[in-house]
Structure P
Amino acid sequence: MPAIGLKAIMRGIGDLPVLDWLAGYAPRRFRLDAIAGLSLAAFAIPESLAYASLAGLPPVSGLYCYLVAGLAYALIGSSRQAAIGPTSAMSIAVAAGIGALAAGDPGRAVALASGIALVVGIICIVGRFVGLANLAYFLSDAVVAGFKTGAALYIASTQLPKLLGLEGGHGNFFERLVEVAHGLPDASWPSFAVGAAAIVLFLALERALPGRPTTLIVVGAAIALASVFDPGRYGVKLVGELPQGLPMPALPDLSADDLVALLPTAFACFLLAYSEAISVARTFAQKNGYDIDPERELLAVGASNLATSMVRGFPVTGGMSQSAVNDMGGATSPMSLIVTSGAVALTLLFLAGLFRHLPEPILGAIVLMAAKHLVKVEDLRELRRASRMEFHLALIALVGVLLFGLLQGLLLAAVGCIIALVARASHPVVAVLARDPASGRYINHARLAEVAGRSSVLVLRTAGGWLYFNVDQINRRLLELLAAAGRPIDAVVLDFSMVPTMDLTATAGLRSLARSLARRGIALHLAELRDDLREDLQARGAEADLGTLVSHRTVEQAVAAAQGQAGYSGSQSSENPTA
């Protein structure tokens, strides 16, 4: 692992993007960003209360997240429309991670959640300098689709008790459903009526007012009605008083042992946070015609989580729904996030008292509506049609979440990805190439098989790395194709243009192949070998079996050398572009 010094950190930070977009910032753009920021605040303020409740935290913790996360992202992030804050999936991950450790203590739950955000932030910052940005590509779209669908169902099971006025359930998705069924005789039907009415109103407003802050409308109506009719008299739980004022920054009050205990949850939250954030940033960058910097996004997510950890918040990431609100509002820069933070600050200073009348079933309805958008049934159907393996990975993620919980399901899906990668790499494709008369290039094409069959040179190409667990399979396949040629073969040309790496065991396997061919009087030629691979082979002493390791720049030159065409010199092709 490379050392991380001050100079490395400064190089990693470089010029803050905020300096770029502020330099050419026109006053007319502020109007657009202000409208977008206020629209986002109207969406985010009630949603953040619900997500904090979903995480098992006081509702105000969600407001604290939006207070500072957007400010940190605006300084470093490269997306102009991404909105950073709590999400339903992240909230349920936090709830799963702190439940047993908090032991029912609300203050300790807040400290633990902030500790997770702190560790996530540190992982992101350190990860920027040790190459963890590539982990954004680790979870496939199939796994994410299955995970989100499973998460939506799991989240729904956690909110049913709130809608029915029951105590929170425990266990996996199915165990929670059983608990709810057993608790129905004790359900608060007034609570259910409030939650059901909110869901019906949400669905109606989504259809009638698409793109509008329907959450704010429902919450406002609920507060107004509750202040008149006092649903608390009928057993409906209320949010109660929110602390008024801005939080004082401070590190979470946790021991080193606490932080170590939080590491598995924090790493899972890191994977979730960065994969969600980079997906959101790319989506809106493509929509609006600009590029984002994945490494810069990793820093921005880290800074946002460090900021929330200092104000009793919990892990945050880029949310698709809130980013869509920001984009539809007309956001042209992260200035909209600064406006949102300002609106949240004003709410904490002057409007916190309004939420004491808000019925808790409304928060459950908000979470259920957010979970509805996570369901990816059509994506799963498409996967089933397109790729059986990808569909099975999605099912592993979905069922894993339902059976074992969100974090365990995510880790199970990650293991599934590793197994799938190893399975694919263990059976690499070895293709026979033939010369295309039209272009003169050697290509893999069925209609050229007859041409290939007349040549005394067998041209083959492998795709992917030569590794300890697949080299025997590669060699076996190469020898099978040689035996199936049905004609005398004088030379074998291996096209290495699609081979990015080769380990020690694979190097030994290649040398063994060269010796086996030499005993049959067949020469082995390597074409389009990367410079770094050639240097590795030389360092490993492979020249004893592979000659001088002159890699022909193209397959055509390798074939010409094998056929001994006049005028060809191997030294001419010693240059090789590094892919």
Structure Q
Amino acid sequence: MRMHSGRFCAFAAILAVTPILAPAGVGIPELDTVRVASGLSRPLYVTAPEGDFARIFILEQFSGTTGRIRILNIPGNTLNATPYLSISPVSTGNEQGLLGMAFHPDFLNNGYFWVDYTNSAGTTVIARYQANAPYATSTTANAASATTVLTIAQPFTNHNGGWVAFGPDGYLYIGMGDGGSANDPNGNGQNINVLLGKMLRIDVDGADNIPGNDDDDGAIGMTLPPYTSPSDNPFAGVIAGMDQIWSIGLRNPWRNSFDRATGDLYIGDVGQNAIEEIDFQTGGMAGTPVRNYGWRCMEGTSCTGLTGCTCNAANLTLPISQYSHAGGRCSLTGGYVYRGCAIPELNGVYFFADYCTAEIFSFTYSGSGSAPAATSRTAELAPGGGLAINTITSFGEDALGEIYICDQGGEVFKIVSAASVLIDCNANGQQDGCDIASGASLDTNANGIPDECEGACCLSGGECSFGTSTDCGTAGGTYQGNGTNCLTAECAPPCLLCGDTNCDGAVDILDINPFIAAVGDACATPLPGGCDCVCAADTNGDGNVDILDINPFISALEGSPCPAP
């Protein structure tokens, strides 16, 4: 399987059960949220295809018995009235419905995406769809293109998981809960012969790395589910256990994410009655030995007294962060590491929340050991203006890496800088840094300013530099205008001698006519030899070319030097 994009061992440190809140990170500006969408039916997820910087896709868990995908156009935040896709019927329990969506890394060219939903029988369905053409701008998907990839029976209505995403290795990852009820009564989390309570990893492209054709199932000419299990999955091949399994020991991995810069996987695993935990997998880590996150014999770093594995065993991968149910907290909503462009000081900060209290936290993780104490972001991320974030079902990202928050009550909010001033030299409504990050603007001199807001600057020595008009003025140069460049700018070389208006290196009678022309139009017409007109014709050194230069020019013809300016 070809990698589509550039991008721990178990440790047994005992973590604090309730996070000790740390002060806000040094250098991080105060944050805020703005509402970008409202009037939705149980919004549950936000995502966008790679390279689509104009839209986000919002999942509505269900309206009646229909799960829907909606398009929000950005900037402007206009919600399309017609759903991108409607899936019906879906089951309508609180943890059921349309739960997840993943765009293929090459979606803009092939139009494929995958969804995770529970059908009317409560069974988890992973299905592939294709957008209507043109894929990059189509406002609807082809409902008739539905292809079932995988179905997993659910013994209860809760703990359905629901997260799907492509990893940096190009494989599709699927987060599966333990099947529900309480305390994993069937022992699914530790049972390697069932898919419940696991993180799954499958190849949906086939050997040719192209989805939607005959080799997706690994058997040309046969009708099999359109996926295979990568050979480096821990139980692939003849080894006992289900081929699709990537890691085990999960209770309900509700909202997980890959750090788009490092490939690290953050897993938000919802606890039973006491502890919520965040698990972690280093980007690029091998699948064997299988990572076991400990459920059901462990809840966070605490022993449950239940069977299935040995509590605190050396082969368990313990969480990097956890918190207790103190203060009404009850259910973790996993989030994202910020890798956007609008708030560069926030780079590397991981956000997560509690579903019951709507508290929002963050920390920056080094990649080893325990995560630092979490910082409370709840107060500063309160939207104000009579709005409130009440029930956080999910976080999400747009194509630029900006982070969004889904409120089950029907709204979506975006994390922004409270002190941010829109730096928008090209007046397109987008931060200049985001224009550069998206590729909409070039930044050839890497100074953070889009090239269309800079230009060529002709310096007094005939050299050309590239920058802003302000920089050019400071350097004493002549700005050639926004969008110009030094490849095409005609910067006159300096003159060799004062009075040498034909630019031949001597002051003689051949300079008389060019001098008269220069005085006549104040250097509006270039000199015949192309050298700097003011340098050559401003013989009295006052910065102007006019009749006051005539007598000094005559003196120059007679061999006297021009006066010092």
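Laboratory data are not the source of any read-out in this text; all were calculated from the coordinates shown. Bear in mind the structure is a predicted one, so any value in this text is a computation, not a measurement. Cβ atoms are built from the backbone, for glycine too; each structure is taken alone.
Between structures P, Q, the greatest calculated value of distance in nm of label points 7 Å out along Cα→Cβ at positions 40 and 312 is seen in Q.
To which of P, Q does the computed value 17.5 (mean count of other Cβ atoms within 10 Å over residues 88-95) belong?
Label of the source structure: Q.
Starting from the value 4.4: which structure in P, Q was distance in nm of label points 7 Å out along Cα→Cβ at positions 360 and 488 calculated from? It traces back to Q.
When FRET efficiency 1/(1 + (r/R0)^6) of positions 48 and 192 (r between Cβ atoms, R0 = 25 Å, to 0.05) is computed across structures P, Q, the figure 0.55 traces back to P. Among candidates P, Q, the computation of helix-only ellipticity at 222 nm (-39500 (n - 2.57) for each DSSP H run of 4 or more, over all residues; to 500) that gave -20000 used structure P. If you line up P, Q by FRET efficiency 1/(1 + (r/R0)^6) of positions 104 and 152 (r between Cβ atoms, R0 = 25 Å, to 0.05), the top spot, with the largest value, goes to Q.
Given 17.5 as the derived value for mean count of other Cβ atoms within 10 Å over residues 120-127, which of the supplied structures P, Q does it correspond to? This figure was derived from Q.
When semi-axes √(5λ) of the Cα gyration tensor in Å is computed across structures P, Q, the figure 63, 25, 22 traces back to Q.
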